[in-house]
1. Suppose FRET efficiency 1/(1 + (r/R0)^6) of positions 137 and 265 (r between Cβ atoms, R0 = 41 Å, to 0.05) works out to 0.60; of 1, 2, which structure was it derived from?
2. Identify which of structures 1, 2 gives the largest calculated value of mean count of other Cβ atoms within 10 Å over residues 145-152.
3. Out of 1, 2, which has the highest value for mean count of other Cβ atoms within 10 Å over residues 33-40?
4. Kindly point out which one of 1, 2 the value -25000 was derived from, the read-out being helix-only ellipticity at 222 nm (-39500 (n - 2.57) for each DSSP H run of 4 or more, over all residues; to 500).
5. State the single structure among 1, 2 that was used to calculate log10 I(q)/I(0) by the Debye sum over Cα atoms at q = 0.10, 0.15, 0.17 Å⁻¹, giving -0.77, -1.26, -1.38.
6. Please compute FRET efficiency 1/(1 + (r/R0)^6) of positions 129 and 273 (r between Cβ atoms, R0 = 35 Å, to 0.05) for structures 1, 2 and give me the label with the greatest value.
7. When distance in nm of label points 7 Å out along Cα→Cβ at positions 105 and 121 is calculated, the result is 3.3; to which of the structures 1, 2 does this value belong?
8. If you rank structures 1, 2 by FRET efficiency 1/(1 + (r/R0)^6) of positions 49 and 185 (r between Cβ atoms, R0 = 35 Å, to 0.05), which sits at the top with the largest value?
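We did not get these values from a lab; they are worked out from the coordinates using the rules stated. Predicted model only: the values in this text are computed from it and were never measured. Cβ atoms are built from the backbone, for glycine too; each structure is taken alone.
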Structure 1
Amino acid sequence: MGFKSFLVTSLFSILAFAEASPKSITLGLIPGGHPEAIKAESKVVAEQLQKKLNIPVNIYISKNYAALNTALKDKKVDYAFLSALSLVEAEKEVPVKVLLKKTYNGPYYFSGLVVRADSKIKSIKDLKGKSIVFVDPQSASGYLYPQVYLRKNNLKDESFKSVTFSGSHAASVEKLENKEADVAAVFVDDEKTNDGAWERFKKNPKSKFRLLWVSAPIPNDPIVVRQDFYNQYPKLTHELMYELIEMQSDAGTKKQISEVMGKGELMPATSKQYDPVREVKKVFNQ
């Protein structure tokens with residue numbers, strides 16, 4: 001084979017394996033925190049990624065946790081910022097690849113049962129006949145972990161005066177603050193300092209709350225890609241991962257996207273790291 005023939009053959013080989021670019025990409029988010037902040041911050045994330053990747057970036061904010069899983073299944077979103085439990089549920093419907101996970105004070109967070117500071121509720125036993133607010137059936141900290149704990153203490157749904165879902169951690173805190181619920185199941189950032197949703201999302205700075213219970217560690221929220229999308233665009237996906245990490249490491253950008261991306265650095269993650277959530281889900285289903 002002559003040199004020219006070799007170059008032509010090599011060029012065609014490279015082009016054959018070259019990765020085409022999609023017309024656009026869509027990031028999906030759940031309304032787990034403060035909805036307005038998520039909406040504003042997601043625009044910042046999309047704009048930054050669009051500049052770096054030179055591809056139009058769309059944002060899809062689901063009405064609830066399950067809706068985002070459906071959007072993944074229906075290929076309406078390519079990448080999704082899930083909760084630990086919604087990942088476990090999503091895997092049943094559509095193959096996904098775990099890329100990264102958010103961090104706050106570490107690689108894990110916790111669930112907590114919270115009451116107002118002036119509440120007469122002093123222990124878990126006092127919850128019978130009271131009203132409780134959860135976040136979403138696919139929230140690990142806002143539903144699964146506290147439900148398993150409550151059931152172990154013989155507190156089922158019928159044990160409460162009312163059981164409601166708020167749709168977000170911010171909304172649950174507001175319901176607790178407004179005395180629309182006696183106890184709220186929300187996330188806890190750090191088991192040592194007991195910081196969590198009830199401090200981050202309270203409307204009145206003077207509001208005081210008390211933590212009744214803290215769960216075992218929960219793996220932080222994952223960022224995933226549809227497996228079929230990754231198979232087609234692996235290079236793009238790795239570029240997107242790099243840009244998200246860089247964005248979160250930049251002091252100027254970090255504060256603008258903390259609700260969407262977490263307060264700490266993004267960390268590489270794998271599906272296996274969510275096995276503890278799968279085990280808790282098995283206990284819940286028993």
Structure 2
Amino acid sequence: MTEVSVSRAPLLAAGRRQQMWGALWFLPLMIFSLIFLFLPSIGLFAGSVAGRHGPTLTYYADLFQAQYLDAYKVSIELSAATAVIGALAGLLLAWAVVGGGLPRVLRPLTLTFSGVASNFAGIPLAFAFTSTLGPVGLVTLFLKSLHLNLYAAGFSLFGFWGLVVTYLYFQIPLMVLLIVPALDHLHTWREAAMNLGATPLQFWRYVALPILRLPMLGALMLLFGNSFGAYATAYALTSGMINLVPILIGQELSGNVVFSPNLADAMAVGMVLIMVAIFVVYIVANRRSVRWQA
């Protein structure tokens with residue numbers, strides 16, 4: 001027993017050193033998360049309950065007013081619409097360039113464009129869509145020449161569906177970047193299923209969709225959060241006239257109409273709680289997926 005314990009001692013010491021080096025490499029991420037994630041979150045919560053005479057829940061009670069409830073409703077609907085549409089369109093586009101039989105040169109071009117477009121937002125994006133789909137935009141005037149009047153048909157770039165179309169410009173490319181790595185691994189499964197006599201429909205129903213369920217859910221969560229927290233694009237495009245939570249937070253902090261940073265903190269905490277609830281759903285789905293794979 002002594003010889004065995006002595007022989008294993010160097011291995012244990014090497015394992016401890018490796019763990020220490022691993023923790024040391026992880027330290028910058030911990031510091032970054034502490035400074036830019038945990039401390040701001042704690043500051044938001046502290047500000048949301050800070051009253052003139054001590055802690056208060058008044059600002060949270062204010063969130064149940066019709067204006068703020070409607071803002072959360074519109075923000076969730078906008079984020080859900082852009083996440084679902086962006087995920088489906090991005091999945092189809094990603095599958096077309098990965099396994100759809102298109103020329104191979106289209107894959108690097110699509111991924112490069114997706115990397116650029118997924119970060120193109122804010123005032124430049126709002127200006128680009130105003131010049132394209134605005135009342136006197138290039139596409140609008142071209143369709144008018146074909147006797148197709150978008151605005152006469154009820155479409156408006158500065159309303160809800162106009163924001164959906166604008167957000168899809170960066171949501172679809174982001175989905176492509178997120179789902180391409182997952183689709184790359186389907187080729188082996190596809191060949192195995194075909195060799196066993198599975199039809200394409202059976203492959204997608206019984207193999208591909210269960211495998212892609214977790215990556216799709218994670219991508220949906222990221223797309224939802226990406227849209228839920230967007231501020232500059234919506235504000236520049238609608239001049240703050242649409243009732244979204246980020247726009248209301250900006251109004252409370254800027255003091256153009258009212259000035260209540262504590263109420264803005266409470267609204268931000270509400271957004272954090274919504275994202276936490278979505279993340280809990282992802283964790284539960286992840287556990288079920290691990291059980292299925294096991």
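1. Here the read-out was taken from 2.
2. Values: 1: 19.9; 2: 10.1.
For this comparison of mean count of other Cβ atoms within 10 Å over residues 145-152, the top structure is 1.
3. Working: 1: 16.8; 2: 10.5.
Ranking 1, 2 on mean count of other Cβ atoms within 10 Å over residues 33-40, first place is 1.
4. This value belongs to structure 2.
5. 2
6. Sorting by FRET efficiency 1/(1 + (r/R0)^6) of positions 129 and 273 (r between Cβ atoms, R0 = 35 Å, to 0.05) in descending order puts 2 first.
7. 2
8. 1
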